[in-house]
Structure 1
Amino acid sequence: MPDPARSPCWLVVNPASGSNDSNSAEKVTAAIETRGWEVARVIAFPDDALPDPAALDAAGVGMVAVYTGDGTINALVNHLAGWGGKVLVLPGGTMNLLPLRLHRTTDLDTILDIVAAGGALARRPLCLRCPGGVALAGLLVGPGTAWNRVRESMRSGAITEVAKEAIAALRETTTGPGIRVADRRASREGGYPLVELTPGEHGVQILGYYADAALDYTAQAWATLRHRFREGPHDKLGLAEAIVLESVDGGPLACLIDGEPAECPPGSTFAVEPCGVDLLATAHDI
């Protein structure tokens, strides 16, 4: 960990992220500097470009703190692959998928206290690579990812748009081509409307979510909207270092990579690999 008395820190924020507001940059800067770092620069993404390793090294930066949502965190961490410094991921979004993995439910001030006291570990946890990108916390595949559009509409508060997207998402989930593991092990006939892949210490955990009745679809939709997928009916499809997924109709695979929409070609491989940069973790069992 860099010496806070000598190594400046840069902070990345995103005013559009769930926990951000007009005062977020000032509040988080003050919280960091109170604990001994100099925040030499604040980057407001996407208006400001994300920092690259060369710029950070030239400025003598040893740590980048990021207080944004999952999408910006994903973009920053992958952008810094190969950098020799450390990234401190703070819970600044709505779902906070990667902060939950690194810090569990620890609040921002406690995270900073632990890091400043030297209690955080520099880790390169396993992530998931696929043709659509790299997921740091989790990846969803299948027509059920359409419910993400409903959640985005809910943020705007437009009831008409929410209802419209909900009807479309239900149609896609119930009639869209299911997803199955290429070797068909433990897969249901017709595949799954949603497959969840979660990277962990021993590989990728594979869960297939299904709905046999109208009540199941309602439960699954509600669980998906809250990113609490394990509350929905599902099958455990195993643990592996790599897995090939395909749609039953041979078409492309709709994905959510750390909550951001993406698409992969049919028969894509999803494989675990170490993160490309050190992340500071206050939870030691990631």
Structure 2
Amino acid sequence: MSRIDATFERLRAQSRKALIPYVTAGFPHADITPALMHVLVEAGADIIELGVPFSDPSADGPTIQAAGEYALRHGMGLPKVLEQVRLFRQINTETPVVLMGYANPIERYDQLRHVGAFAEDAAAAGVDGVLVVDYPPAASSTLAAQLKAQGVDLIFLLAPTSSEQRIQDIAERASGYVYGVSIKGVTGARTLDPAHVEHMLSRIRRHVSIPIGIGFGIRDAETARAIARMADAVIIGSWLIERLANHEAATALEIASDVISDIRRHLDLDIPESARTTKPLPLRP
């Protein structure tokens, strides 16, 4: 069983929902990533999405674009991202890590080495899943086969505008979980309607049997809690990145811990009493 599957199975047994923070590798400091990943796990993260910086991030809003630009200026390409995962795995061998990025760095990685090198090296580094924003299902068969051979999940995005056919296509190909985009637009948008999310989830669940996480537009703990009541996982990206910007490393780590701990407390308020083994932590005033 993969680390992603095992994580969702454990959470289902506990009547809990997955908390998945997204951070850009190499931000807010070039060498902070492994320490930041450990802090996120200690604060309550169940899976970590690690952004691979790219010069033309079509789905990212200004916050994540700026984080990626900073990381690129400080040398954080795909080979360095894999090295950051390897460093994280020296201590943590249980928490799933998903790389989220674009096709160009992956294709360039293989061009400079050999066909399938990315899948091989990602697995060797300890990557559990890969989400390629600009790979539609029909164009992903080669990468999907390479990743599957290495035991790595290929994760897809579904948006409110996704057609029934696209949902079916992704249901046939996706593994690990599906990333549901809560809004129309890029990351960091500030408008999220839970009713629209619920409708989108009902459409996806007619075809998709694996867990569904919801991201884009979640900017506070109460909204995260509302989404967790509907979805299997809550994904936090731009809001966390914004909070980390322009801080020294030690302060950024403290902020990351506070943000994720607070969301974890809110999500765990909805654990049924019959499933509780410990009392929930009190909310911060």
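Throughout, read-outs are computed from the coordinates displayed, never taken from laboratory work. What you are looking at is a predicted structure, and each value in this text was computed from that prediction instead of being measured. Cβ atoms are built from the backbone, for glycine too; each structure is taken alone.
Supply the structure label, taken from 1, 2, corresponding to Rg and Dmax of the Cα atoms in Å, for residues 16-159 alone with the calculated value 14.2, 43.
2
Computing FRET efficiency 1/(1 + (r/R0)^6) of positions 64 and 176 (r between Cβ atoms, R0 = 35 Å, to 0.05) for each of 1, 2, which one ends up highest?
Sorting by FRET efficiency 1/(1 + (r/R0)^6) of positions 64 and 176 (r between Cβ atoms, R0 = 35 Å, to 0.05) in descending order puts 2 first.
Given structures 1, 2, which gives the highest value for Cα Rg over 2.2 N^0.38 Å, for residues 96-207 alone?
Going through 1, 2 one by one, Cα Rg over 2.2 N^0.38 Å, for residues 96-207 alone peaks for structure 1.
By the measure Cα Rg over 2.2 N^0.38 Å, tell me the structure among 1, 2 with the highest figure.
1
Assign the value -8500, calculated as helix-only ellipticity at 222 nm (-39500 (n - 2.57) for each DSSP H run of 4 or more, over all residues; to 500), to the correct structure from 1, 2.
Of the options listed, only 1 reproduces it.
Once distance in nm of label points 7 Å out along Cα→Cβ at positions 88 and 200 is calculated for all of 1, 2, which comes out largest?
Across 1, 2, distance in nm of label points 7 Å out along Cα→Cβ at positions 88 and 200 peaks for 1.
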